[in-house]
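No lab work stands behind these numbers, since they all come straight from the coordinates. Note that the structure is a prediction, hence the values are computed from the model and not measured. Cβ atoms are built from the backbone, for glycine too; each structure is taken alone.
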Structure I
């Protein structure tokens with residue numbers, strides 16, 4: 001199984017296996033699928049807002065606070081919000 005790329009986790013979940021090859025318990029898979037089904041049915045508020053949320057959530061793993069903040073601003077979004085800084089960087 002390919003352990004890299006944005007769809008590695010989805011492929012592993014679909015197969016019912018963790019990335020180390022061990023089985024994921026059925027109860028965990030069932031809860032995950034139930035929550036994702038509910039999320040799939042939720043009305044969306046806008047693509048740009050969702051893009052920004054994904055960038056902040058994932059970008060915090062790859063950029064320091066100042067860099068991510070400036071990159072958001074340079075791209076046309078508002079900079080990091082205090083609650084995002086507190087959650088991802090404090």
Structure II
């Protein structure tokens with residue numbers, strides 16, 4: 001199992017229940033794929049540095065996870081297909 005940090009931005013034009021539901025979907029996807037969510041932070045709504053898909057604001061989320069490479073590939077594939085997610089970034093943490 002490797003350690004990863006995942007950040008994603010959810011479209012702010014959605015209703016607040018849909019935003020939370022989208023975030024919970026990706027949190028549970030990690031556990032469904034036999035990964036472990038170590039930490040989950042909601043950073044709230046922020047103004048984007050530049051418009052993404054004609055959106056000016058987004059809800060930011062950050063997760064610290066422990067997962068296999070296959071789990072991360074599947075997560076990356078599914079989050080990339082979701083139109084409610086404006087951007088996502090997955091960074092592998094170095095072992096100490």
Structure III
């Protein structure tokens with residue numbers, strides 16, 4: 001399986017990195033590596049996330065929890081689409 005990022009997910013990752021980087025560039029790099037490593041695991045284990053019950057197809061839209069971050073993704077036939085990424089203190093509807 002391949003991983004593909006939505007434009008929103010890319011913006012989310014940049015936003016999170018820039019927010020953390022202000023206080024600690026080292027922490028920003030560490031968090032980025034942790035999130036990307038978690039996302040890479042989806043290639044082998046696409047069903048490890050929890051189903052998003054209010055999604056049109058809860059079997060295919062899932063949330064992966066990586067430390068204090070949530071990665072929402074869609075399982076396609078040959079591709080996993082990363083839809084959004086946020087910190088747990090953020091409210092999903094505000095993204």
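For the reader, a short list of remarks on this structure follows.
- Relative contact order in percent (Cα under 8 Å, 6 or more apart) from the coordinates reads 47; which among I, II, III: II
- When mean count of other Cβ atoms within 10 Å over residues 5-12 is calculated for each of structures I, II, III, structure II gives the greatest result.
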